[in-house]
Structure P
Amino acid sequence: MSPLTTRTWSPTRDWSRWSLAEQIGLPQLVLDHVAIVDAENSAGANPHAKVMSLLAGMVAGADSIEDVDRLRQTGNRRVFDQMRAPSTLGTFLRAFTHGHVQQLNLVLRASLLALAARVDLLPGADQVVFVDMDSTHRQVYGYAKQGAAVGRHKGKKTLHPLFATVSTPIARPVVAGIRLRRGKSADVRGAARFLAETLTVVRQIAPTATILVRADSKFYTADVVATAARYGAFVSLTTGSNPSVNAAICSIPDPAWTAIGYPDAFVDTDTGELVSDAQVAEVPYTAFMSRPKKQQVAGRLIVRRVKRKNPDSVGEDQRFEQDELFTTWRHHAVFVTSRFEMLQAEGQHRDHAIVEQTIADAAASALAHLPSGSFNANAAWAVLWAISHNLTRAAGTLASRFHARATTATIRAHLINVPARIARGARRLTLHLPDGWPWKAAWAGLHAAVHRPARPTA
């Protein structure tokens, strides 16, 4: 092996300050916001060291508390200090209460602000920013999992995290918020307050941008729309089917429908079929007419309709209740308050599916498991995953254009879990990488970018 020497340093110097997490002040954020007092076994002592140990393990791919021990193996002790044992970290997480989890959420939002200032994490955020909300169910096992219950997935005990991601038309999403809930919790439970916390940090990142909140029909509520309006954000929400929406669709004249063909077929959420062409129309619509007038919201419905491949599949009861329009076509209605033209707004709402990539990234990393029996420990674990996800995305952005768009699993494989050898000589540590390593340029680019001074801020 012909080695590539990428950095040589003296072990007596504090090179931890060169890390991206140190540059954004993450340990100090933990010290400022997370305070666990009077906990047994001194669980709350040195929270910054324990949080950084957990984050380092997650960035390296740990998906359980025991997995964090990988950081104390081989020659890592020569490079990293203040690493804590898994048993210590488990005790630390079990000391969390709901209030401590909220303190950690403050660290998540503050660290995202600091990352956005240090790294061009959201290019184009001065123009348009998308905020996507969605929830998922993570299956858990055993009888001691607090909050676990059989919910939407019959026969499976789950916990029910709620996600909020932030992206732009040219940037992959980062996580602005995550909230763990009981397995039986409704999808929209706590969504309005959760959205308010998310939009607070988004407005600080992009004070003048057009913000569009996108979500599925489970979040189509007056409270969610009102919360978005308070922060000057628009909404793009699937409505589902109800008499008011059906009447609005029936009022659309036939010449108003515009035929479109999709260059990339997508999966219909109702039937699972691939859709490559459809018709789109819009109609003015006032949402939540049953609410007091101040809670009613004027906007428009953007409706996509697709031919039913098998009209005979519509049940007799439905045929009796619906006219020929709904027998021939399947409709997908979206309530929007933005000023984007119809086809652009329809395409933007379909791109809401990008949040599923973040959920898949979570399932392929630290959220593969929710490792503790304590609900608050698992809630803290989920927030720590969000911080580690954003750090990994920032590393990919600094490394190369390819890694800025790659999944976090790819970033870990290419740039973090590197085939390096640590050598000691002349009171210095030298990191050797293999000759011909395909990601040499990206890793060197990341190394150089981390050691550059921070971007100037206005």
Structure Q
Amino acid sequence: MSLVTSLHTGKSALMTRQTEMSVIGNNIANADKAGYHRQTAEVVENWPVNNKRWQTGTGSRVEKVVREFDTALEANLRTAIEQNAYQSELNKYMEATEEVMSIQGVSTLTDSFTVFANSLQDLSNNPESDVHRRALLANAERVSSSFNNQHILLTDIRDRIASSATEGVIPDDVARINNLATELATINDQIVITEAQYKNGQQAIEFRDSRDAIISEMAQLADITVNEQTDGSYNLTIGGQAMVTGGTVNDTLAFSLTAGPPPVPSVDWTTAAIPAVLNTGSIQGLVESFNFVQARITEQETYASAFATQVNTLHTAGFDRAGNPGTAMFDASTPGAMSVLISDPTLIAASDNNLNAGDGDNALAMWSGLHSNIPAIGNDTLMNHADNIIDFVAIERQKTQSLQRSAESSIELFKQIIAEKSGVSIDEEMVDMLETQRAFQGAAKFVRAVDELIQTVINLV
């Protein structure tokens, strides 16, 4: 091997170490950047020089820069993200529902029923008392207000999730995933164009990191499936339906809300006009949260109607202080707008006959009616149905909360494993930097030595 060839060998070593140093510097600069994957320079030998008796190397070169990326681990992390986003939305709105319906686990309706029932007992013992009659009407208003306030608050929670096809968290998330699909198609094109320019299999690393960040964001919204194509682009499907193929957005999601009652949310494919199959992700979590809250609203409306029907039936069976038949006490015909129909305390039908205004048997019968099993509310009593609803909500929330915590633990686990494999360790980069620096210094000394030898040969001529 000639001295000139040796000089080129030393030059290649210097250029290789320079590139390695640049990669190390880039890793250090992006060490805290979310979604960044550690990069390494892939060094290969240059073609050797051959003669009839031996073969000598001619140095090295950086073939390409690669990123530490584990497809299987990233897919597992996406699955955990999808599960967590789904459970998180359910837990959030179940918690809000529980807070509206109870205070520290005690139903606000049960409290109002209890004082109303106590008023009936007091009136049955003192049927001619104006004080007890007025107290009963006041507590009837309290029951009515409790039903109405709970209905308003539950409706507000539901409407925050979605109040129309364009207003609410669900339509916002649907619009967001559609926008991300467009971004994915655009960056797919950029990756394909960029990587087509390389002849050595070099990847468009920065673009790929940006694309994976988009994929992670989409995974928060829906359970997605990603397949990489030979040209480097991603194909993305949701529930078997192709959303993005390379640089093309094949279809988008559309949200609709039927008027009802009850209103029903639906997420469909815009072009295919078929329901989108969603199992996890925040969009599905929100849809199920909407249905959960709406079920409580419907349950509450049935409850209010059953309460009014039971009390009115028993009240109209009695007689007021003047001996006239009792009239309906509550109007629950309009959901969320229950009202008390009696304002005159003398019209309370406490007696079970029209001959004895001092009789309180009908008031006692009304009290017993609050503790009777009602088919319309699953054979619960009016007094215990509210607590049973709260128990159901609490149990469902505990289940969801447990699943969310499990998903959060999975996310942390996979993030930790990915960080160990693909993340940047400043300590390791510093060690690599020192090694590269020493190698560069050695290459520089080699070049200097070869240069001196060449100078010596020149001087001999």
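FYI, it's all coordinate maths here, none of it is from the lab. Keep in mind that what you see is a predicted model, and the values were worked out from it rather than measured. Cβ atoms are built from the backbone, for glycine too; each structure is taken alone.
Of structures P, Q, which gives 11.6 when distance in nm of label points 7 Å out along Cα→Cβ at positions 130 and 450 is computed from the coordinates? Let's see the in-between values first.
Numbers: P: 3.0; Q: 11.6.
Answer by label: Q.
Output the label of whichever structure in P, Q has the greatest value of distance in nm of label points 7 Å out along Cα→Cβ at positions 170 and 354. Display every interim value, and only then the final one.
Working: P: 1.2; Q: 5.3.
Top value of distance in nm of label points 7 Å out along Cα→Cβ at positions 170 and 354, among P, Q, belongs to structure Q.
If mean projected area of the Cα convex hull in nm², for residues 282-433 alone is calculated from each of P, Q, which structure is the one that comes out at 18.3?
Details: P: 18.3; Q: 14.3.
So the calculation was done on P.
Upon calculation of P(r) over Cα pairs in 20 Å bins from 0, in percent from the atomic coordinates, which of the structures P, Q produces 19, 31, 22, 15, 8, 4, 1, 0? Don't skip to the end; give the middle numbers.
On the way: P: 22, 51, 23, 4, 0; Q: 19, 31, 22, 15, 8, 4, 1, 0.
Structure of origin is Q.
Can you spot which of P, Q the value -10500 was calculated from, given it is helix-only ellipticity at 222 nm (-39500 (n - 2.57) for each DSSP H run of 4 or more, over all residues; to 500)?
Working: P: -10500; Q: -21500.
It was calculated from structure P.
For the read-out distance in nm of label points 7 Å out along Cα→Cβ at positions 34 and 258, a value of 3.8 was computed from one structure; give its label from P, Q. Walk me through the numbers before you get to the answer.
Working: P: 4.9; Q: 3.8.
That value comes from structure Q.
Match the computed value 32, 24, 18 of semi-axes √(5λ) of the Cα gyration tensor in Å, for residues 106-337 alone to one of the structures P, Q, and report its label. Spell out each step's value before the answer.
Values: P: 32, 24, 18; Q: 61, 15, 11.
So the calculation was done on P.
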